[in-house]
1. Tell me which of 1, 2, 3 gives 21.1, 66 when you compute Rg and Dmax of the Cα atoms in Å.
2. When you work out distance in nm of label points 7 Å out along Cα→Cβ at positions 173 and 213 for each of the structures 1, 2, 3, which one comes out largest?
Structure 1
Amino acid sequence: MTGFLLARPDSVVRGTGVRAVHRDPWQAAAALREGAAPAIAGALPFDPRGPAALVEPGEFLHTAGPWRPAALPELPRVRAVVQTPGPAEHRARVARLVRLLEDPGNRLRKVVAARSVLAEAASPLDPEVLAGYLSTRHPRADIFAVDLTPAGREGATLIGASPELLVHRRGTWVELYPLAGTLPRLPDHEADTAQAEILSASAKNHAEHAFVVDWIAERLSPVCTGLSIPRRPKLVATHDMWHLGTPIHGILREPAPNALELALLLHPTPAVCGTPTADALEYITGHEEDRGFYGGAVGWCDAAGDGTWVVAIRSAELAAGGQTLRAHAGGGIVAASDPHAELAETTVKLRTLLGALDCAVPPDGE
């Protein structure tokens, strides 16, 4: 396994070897602040109460420019074997959530509902090769591969192609690009353009997006000055999806939190959890299967406090041995959500990762 890889369109960060392991991210942040750690790299779980997979790498290399993987060998055959929950149950879960969100006595306003697909490969998958295929298919995404052994998931690797920047810090400059509000891309150009216009005009999706932006502004205001937040989100296109996204910038107040501390301040956002965040987290952990590191964060921070963290979506956990992987996808549920549309959205999101493996996502009716 590579150890740690985060390949952004304009830079590549690698960490190899292990000087020290940190399952408590606050301990890792303290080690950076005290000068005891030259760098931290790894992953945060979806549930902040779980163990992180963070290490002080033995070697830490940051290079400019895009990642250019070597010639990629042919992938083994991969097939989907189990959906958890199945399509009918996911629709039922969404319907139950909608009824809860419609209840005026309920505090929840949004909950992200997720499902997963377990896939099997005919022979072991190499994490770096899979990351290379993801980079080829999604050149504008943030590609990551992280060893999860430090979190007790021996030999497992978190792999993905995230479209969403959680936070980037350079000096006192901080940048975020949250995404929330989504519709699938369509193969026909005219229909796809119309789909983007539908998303741009959707009151339901704008309301969902506003939950995220307002929450981030509330979290950042105590540590930032001159916070710049556009009044309306932009349309963001990926290979498979249209998103609403808002580029946010700010200047950190002194003493400035380091990049890992900022990630811990922001994670999990309403984009992967819900609103109010604490209530949504309790609902999800009480009603869903363990998400592990799906919806968590992947990134790094150096001794100067600079670093980058991306949201661990469009991802899968490759088990030790490399022959099984579990891919997750989710969608934000609000009172106006439609269970059939929400199921279809997760199916398209699953294609980001499974499509790179030429693994068909099971039809929604199965």
Structure 2
Amino acid sequence: MKKVYLDNASTTPLHPEVILEMTKILTEDYGNPSSTHSLGRNAKSILELSRKSIAKQINATAAEIIFTSCGTEANNWIMRSAVKDLKVTRIITSKIEHHAVLHTAIALQNEYAIQVDYVKVKPNGEVDLTHLVELLSEEKKTLVSLMHVNNETGTILDLDRVSQICHEHHALFHSDTVQSIGKTKIDLQHTPVDFIVASAHKFHGPKGVGFAFVRKNAGLQPLFFGGEQEKGQRPGTEAIHQVAGMSKALELSYQNLETESQYIASLKNYAIERLKTDFPGFKINGENTFYNLLNVLLPFEESKISMLLFHLDMKGIAVSRGSACQSGSIRPSHVLAEMLSTEDLKKPSIRISFSHFNTKEDIDLLMEGLKSI
């Protein structure tokens, strides 16, 4: 049975060149980068060359890149330090953010009695920027936290516009860019966002490593303590093989961005055409969505929801209902709950997410699987 993997928004397969890079380092470059002997110095050199390479891809400086274990850790660190150390008294976010942001905002509200405001979300899944301006008219030390590409629907935030709005209102701007780093160009000299985050496994790198971009002189303090690694901002011995794998994956992603993004977009368009033919009553959740992500409401009965993914899985087809972090939940997606009517929310929606490793045959097999339900 052919395995069909169409859940690339939750994680991506490792690029073969990344595996080779990581294997070499695991075998030969096992020194601790904090050690002063030659093995340690060599590991340190790999670490810093990786940092420079990552910074170059997003037009930042190497000093602005801090390695973390994942995007979730980076989000938690930035938001917590903004409140604790930068004396932010209000967080403005939206109810369609990843739980790494939403749950952190609520925790900080409980701990520090800060104000948390939610920007309205339009029925098409876009954040209402007019409402954001209204919220920012209240002068408070504020952190705005809005994701670049929504991980469930693929709706896109205008980073340049929001950066400008935040700058005009003297607010800090943090964006969860986990779904967009490696898949679209981000120029941090052109876009004055203060903080962004990335997770390597979303762009064909290894799990367990990510990074935070923290603009120079931002003033963040560490989340935990015990070492001087990462300029004292993130203590703990760095996983050199993970960092180098992430650097290689990001380099390959941007090197092949134009051809791969066009190919992936063509697969998404093919999937939409197949859906129109096979399931004419389907709807796309969200408008003007990112090229690798398709969230669709299927014209099936409510009773089909619980067995839908299981049925596809039995046929070797991997898709999801939404964020992998909450895939075990039978509750409706918190993202779709902000966008859909009560009636539509009862119907099954699935998230199909593509990579350059996918083919039209994968989509054909998905459609046959859905037709057999």
Structure 3
Amino acid sequence: MTGFPSHLLRQDLRGFAGYSSARTSAPGAAAQVWLNANESGLPSSVDPGGAARRYPDPQPADLVDAFADLCAAAPDQVVVGRGSDELIELLVRALCLPGGDGILISSPTFGMYAVSAALHGVPVTDVPQTEDGLRWQVDTAALAAAARRTGARLVFVASPGNPTGSLVPLRELAALAEQLADQAVVVVDEAYGEFAAQRSATSLLAEHPTLVVLRTLSKAHGLAGARIGAGLAHPDLAAVLRRVQAPYPVPVPVARMGVAALAPAALAETRRRVMQTLRLRDALGRRLRALDGVRAVYASEANFLLVRCEDPDALLHTLASAGIVVRDVRHHPALEDALRISIGSAEEMSALENALGETTA
């Protein structure tokens, strides 16, 4: 694997060592008595076993190893954190100088890319997607051209996209990373990757040192409340992301839950749930396409459907009357008439089906 180009890092952070925590600064000899972190000497009454008395490992080795195995990567390529959101923020923090540089997005897309940039004073350039009534497309050639024009340091591409549900072909992602290798890091957000037919962009990491792939346990793995995500990157960039990360990002019980979720038996159950979700998604798509007032139901490679309708407010009201909440995405560019419907359990989809029946009654 070739090296990560250090000139892509913020110049003022290239020699930055980060915070030396009690866990990272301990001597190499095996420790038996820990008196270096000002932790409580006695356990809390709500934690009588003392499992949470000590600060956790900043990068829990068993969780890092589990993500590495999942993604066929090396442990030194993995950075774990508080969901994908933290990894997005770390990338902006490490690569973009506040008030300068810049990021690229392709709307409609996940809002946290622009939010993280705004919080760091980093300009955002949007290269809108196109659509044909069936699916959305990210124009990677236009992204490359915009990156050259603006000098952007980060290009965010969600695949499958949110709220579009569309994939970006691996060959286009590889070409984009190759074209911008001397200027920008291309970030492929695979939050919904388990639902997609296309293999993961982690398969491109060995050939493209400026490519980063984001994964999460919030969607297919069913652990949104635990907030567990990972970034897979060149080891040199991964080391920098760890240095700019706040100490102790993954609590002990959360790390244990993540490791359990990535064990073989749990992964088999996740695959079973994914297949059930895909069946329910396709059934809902057929039902929505037959519904009066629905203009478009876009093809999806995720666990949701993006729907255009003639009267979104009426549909929102009908569903809300049945106690059902879906996502109003009309604030996104080019989605002035659209809603996003997540795929829930079979029972929740039956409730949705019953409520949709009220719209044709």
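1. Here the read-out was taken from 2.
2. Details: 1: 2.2; 2: 1.2; 3: 0.6.
Structure 1 gives the largest value of distance in nm of label points 7 Å out along Cα→Cβ at positions 173 and 213 among 1, 2, 3.
Just so you know, all these numbers are worked out from the coordinates, no wet-lab data involved. Note that this is a predicted model, so its numbers are computed, not measured. Cβ atoms are built from the backbone, for glycine too; each structure is taken alone.
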